[in-house]
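Each value in this text was obtained by applying a stated rule to the coordinates, not by laboratory testing. Computed from a predicted structure; not experimentally measured. Cβ atoms are built from the backbone, for glycine too; each structure is taken alone.
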Structure 1
Amino acid sequence: MPLRGHVILSHGLESGPQATKVAALAAMAESLGWTTERPDYLDLDRERNPARIADRLARLLDRCRACSVPLVLGGSSMGAFISALASLQVPVRGLFLMAPPVRIRGFDAGLDAARVPTTILHGWDDELIPANEVVDWAQPRRDHLVLVNDTHRLAAHVEMGAALFGRFLQDLT
């Protein structure tokens, strides 16, 4: 199978690079001929300080700039937030965002992203990020938004999320 490109998946704040959701997405991408990596941000997350978001973003951008093949960014929660912000600074083919925060208290920038193919998976019952905020953000962009009966962790939709990611990647090629 020819190499399609590279996927960088960023975990959420209370998670890690081996987290269930990003691991499922990585497995799906690899089965379709993409290489993957999952940066570790745990050392930056210990303090839960919004000022460390810039450090997270810098780490992701370093990984993006080291990539010489078509790039897709994805992530969950804080990982989705920094993936979207990174897309404004490096060329990406697409974004896959799970439970993205639209705003983070204490961080000046709100959610913003390049105008590239974007799919968002979000829970109707997300206790941290109200679904209507994500709808309001995605609507003017006309992003593909999938709302499911789940909470912020999207634990009941890991397999469905991986399948959705697989279709997203196939549509990019």
Structure 2
Amino acid sequence: MAFFKEELNKVKAFIFDIDGVLSKQSQEIDENGQLKRTSCVKDGYALAYAIKKGYPIGIISGGKGPGIEKRLNSLGVKDVYLGVSNKLEALADFLANHKLVEDDILYMGDDIPDYEIMKRIGVAVCPLDACPEIKNISAYISDCKGGEACVRDIIEQVLKAQDKWLDTSCYVCSK
């Protein structure tokens, strides 16, 4: 296997889980039994920036709830798969929609439902607080926890490796 930094050069698209990656593992439950998720604005900025730079972004999550898709769409994320019980089916759809192959994908997950998809894609990464099984199959473990800029961390690393970071003419608003 190549060194991690070399692997970043082949990334053409990103896919992220929601709970434990784009939001913290510890969350409140509202009066309707829905999770109240918090997200990191730096993650939001990085997602919008990567999209502006031409990278397809996918979200594949077993989680769902009001506001998630609206927030992601406001950042420019169009490929949002929520309430997914079979992440490999959602991956196949994402690949077909963007004419990509599994090796083109960087996936960040944090728990057992992400295991199978992470074993198949090109670059598997995880947040600092991922479960041990996911850490064991990850090419990189972020210094950041889920919901605390781990997404920004990995997007920034990929774009820096591909000399696409710090383009001040590429202004984005992460709302």
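A few notes on this one:
- Which entry (1, 2) yields the derived value 21 for relative contact order in percent (Cα under 8 Å, 6 or more apart): 1
- Computed 1.9 for distance in nm of label points 7 Å out along Cα→Cβ at positions 8 and 112 - originating structure among 1, 2: 1
- Among 1, 2, which structure scores highest (criterion: distance in nm of label points 7 Å out along Cα→Cβ at positions 48 and 104): 2
- Test item: mean count of other Cβ atoms within 10 Å over residues 56-63 calculated as 16.9, pick one of 1, 2: 1
- FRET efficiency 1/(1 + (r/R0)^6) of positions 16 and 136 (r between Cβ atoms, R0 = 30 Å, to 0.05) - highest-scoring structure of 1, 2: 2
- Structures 1, 2, by distance in nm of label points 7 Å out along Cα→Cβ at positions 96 and 128: label with the highest value: 2
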